[in-house]
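Structures incoming, each one as structure tokens.
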Structure P
Amino acid sequence: MDRSTILLVDDNPQILAILSDLLRPLDYRIFCAMNGNEALELAAAHRPDLVLLDVMMPGMDGFSVCQALRADPQLAKVPVIMITALDDRASRLRGFEVGADDFIGKPFDYVELRTRVSTVLRLNRYRLLLEEQERTNIEKARFAWVVEQSDDGYLIITADDQIQYSNQRARELLSLNEDSPKAFLSCVACQYNFAPQQMWDSWPQPLPEGAPRMLVRPETATAAEFWIQVDLAVQPPSGDDRHVVRLRDVTSQITSQRDMWTFHAMVAHKMRTPLVSILGGLNLIHDSAATMDSAGIKRVAGVAIAGSRRLQGEIEDILNYMRPPTDIYGSDRITLDDIDAIVAEIASDLQIAEVETIHHDQCDHRRIMIARHSIDVTLRELLENARKFHPTGTPLVRVTILPAANNQIILRVADDGASLSPEQIASAWRPYYQGERSFTGQVEGMGLGLALVARIVYAAGGRCAIINRSDGPGVMVEITLPLTPH
């Protein structure tokens, strides 16, 4: 236990010497002051556990010193015993008013003085212990609240792999309830796959830095895949065989990284393919123009031009997809009446002969809350998909404009092409998904079309959905978009 520090304050050096000789053998650290100012300086420097304070001193008396101590937040709780020759009731009351804890009269009894000092110091230690315990309890409560509110799951697991504690997020990630297995590995094995398996063979031993342990819930028809990274958060202290385990949802990081790899591979492939026809055609013309007739040159040039247009389309797909969401709104907003002209222009560009636009009677002439460019991209992607997935490439497309609740409209684009499987419907809005593999065996475009549509619609505060038609073959895409206020 640390030695207690006592500050003695008296203007009489003989009294200070007596008090020092009396208390020092009890292994206290003693500091002495002969006036009030010196007492306050020593108190601030050494933070005593007790002050023995003479009342009658020239200049700043004991009452003023005690009052100054109580006014200092760092010293306000230091016990003060006042030593006084005054025996009147008024002086003692004044001492208690300024914050004195006890009084000892002069001349003082040595045994009584030692006993009172020992008692006050012991009570002060108890007070400090209680305050420290209260602070610890408050910090524990704060820490427990932070852990419970954390986006990460936390578990305490015993040496035999039993879950001793789980925070709210961990209970959500592992679907823990009263009936769940208490063994950690048994619990997660009911819902997740271990990846990579060899990293789990040594559980719960720490892994080399950078080596991950993952839990993977595979994708199903009704739920996307889900990834959890499992880390031993801290090493247990000596003698404690429990482990603190952190569970972190890394699904977005995993899928984003995978999408990036897919994007890089797709860009490399899709850029090189048209370049082959472009460079091949140009090289052929360059090397053999002298021996080719005009028809042959024109035919080879046509191949190169087609490759150039295809490359241009790939680049535009990428640029459109990467367009910042803030550009979706723009200032050139269109009215509902403008959609007819936009659809007709797109149909002409795509050489779709049969396109019909229908306005519901309740749709007024207000503007849609996104820019003309965004509407054009959205409708162009939907009509191009209708042509691409039609068995003969000649779809019948119907664009219907319907009123919706909450100041919104629905753009419904229906075609008579092939219907989609549940897997295709679930994946259609994902970047890089290319449904045409299932229909034609060919891969046209970056697989960004419907993902781009979804990005535009969601950024504008709308919704999008795709379903198979119930009245025949084909699909129906519904885009819900906000309108400008009345």
Structure Q
Amino acid sequence: MPHAVVLGGSMIGAATALLLERSGWQVTVVDAEHSRLRDDDVTHRAGAPHAVHAHGFMSRTRVELTTRLPDVWAALLDAGVEEVPLAAMVPPSLHDGGRPGDDDVTSARMRRHVTDRALARALDRSAVRLVEARATGLVLGSGKALPRVLGLGLADGSAMTGDLVVDAGGRRSPVSGWLRAAGIVQPERHDESIARYYSRHYRVTGGRPPLNVGFADVHRFACHVQLMFLGDSGTAMVALAAHDDDPVLKTLRHAGAYDAVLGANDAFAAWREVLEPTTDVFCLGAFDNRMRSLVADGEPVVRGLSQLGDALATTNPTRGRGVSMGLMAAGHLADVLAAHEDKDDVALAFEAWRDRVLAVVYRECAATDVTASRQLSAGLAGRSIPSNAPAVEIPEDHAFTAAELERAAGLDADLFRVFLRATALLDDDRRVLSPEVAADVRRVLDAAGPSTPDRPRPTDGLHDRETLARLLAPWQ
């Protein structure tokens, strides 16, 4: 029986361990904080500081869990997780009674720590071995042409060896640094982001007002963005995103300042009436987008190692895609391991999928962050610029632009489904680029006529930086 050593027992590491164990592997999970994953409360973990922040779980997360780990999904439903069907996200003008395949587009309302807890308890029921220890390095063997990762060195001086090491250690994983120290050059793409996040958890104490954007409530201002996601068991999570260097909005780490900004948003008044805070404000400093590879020039750079989750592709939370991307990668790794006996074939097959599917998702996230960074930087300077981030990556020479697709999706039920499947990461085969979709987009736009320019954004209240500074002066 082959043995896999998984570094990291949080969401992606735990899911990977369960998938491999159920595929016939012996699995050991190494995580220094694993016992804390069973906590019932929202608690900060040094290895995953983002886990306490607001999370929106996309349809692809639910698809991966329901199809690959149905017992975990059942446990989440028992824990109070709510499913949000497509009908709840479709604009009223496009309601058509439903279509085959709509179930895939169901998203979920749940908090991150509830998901971690369900996976940790599933590990407890499995044959996976759990080792609560800190990894200190890679155990490397010398190959004829390439080095091979044989296992992990642990803080007590021992080693945990196996046939495959899976790095699911998150964006702070030390594995890429260990590879560099060993002289192993790993390809990496790096895209800057400057958004800092301030999150707080709430209990919903009354009737829920409608959300203004599908399964979320979103408000965009010159200097910050306010988002709210509903969670499981009558909870909600609010996140405020601001420029990492904004001296005024750094006061949002204070609960009073946080409340003041929410209170000044008149469009959020109905929700404020039913939200009762249950945590302090959590702050997450800006971190850049990174995507790594273990293949260079068509050949693996090392054997015996795979990277998943944020260790493979770290994306700033702007698009809320990290969990879905991680579960997609975990599932695909299990698939290619089952299909290929040669470990080099596994690396190359996984890389081909990474380039075809995951890299597209990553580039969309990075493009969104470029626009968000420009907007927040302009707001910091007292200016306002429009949003032009493409929701879906469309080649420059394609028959329509991303903006045209988004406009057509708001006018036609079929195109709305195409658009939502693409943004919810359900479009692995890129149907959005098919000739049929191109013809439908052109037909809908030709019938609709020219678009109406967006109305100018108001310049009073929270949109005015001076007003915002006066509002937050008591916490400066």
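Per-structure values
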{"item": "When FRET efficiency 1/(1 + (r/R0)^6) of positions 134 and 366 (r between Cβ atoms, R0 = 30 Å, to 0.05) is computed for each of P, Q, the largest belongs to", "result": "Q"}
{"item": "Entry that produces 4.5 once distance in nm of label points 7 Å out along Cα→Cβ at positions 286 and 382 is calculated, selected from P, Q", "result": "P"}
{"item": "Comparison of P, Q by mean projected area of the Cα convex hull in nm² - largest value held by", "result": "P"}
{"item": "Of the structures P, Q, the one that -10000 was derived from, the read-out being helix-only ellipticity at 222 nm (-39500 (n - 2.57) for each DSSP H run of 4 or more, over all residues; to 500)", "result": "Q"}
{"item": "Which of P, Q yields 8 [relative contact order in percent (Cα under 8 Å, 6 or more apart), calculated]", "result": "P"}
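None of the figures in this text is laboratory data; all of them are computed from the coordinates on show. Quantities reported herein were computed from a predicted structural model and do not represent experimental measurements. Cβ atoms are built from the backbone, for glycine too; each structure is taken alone.
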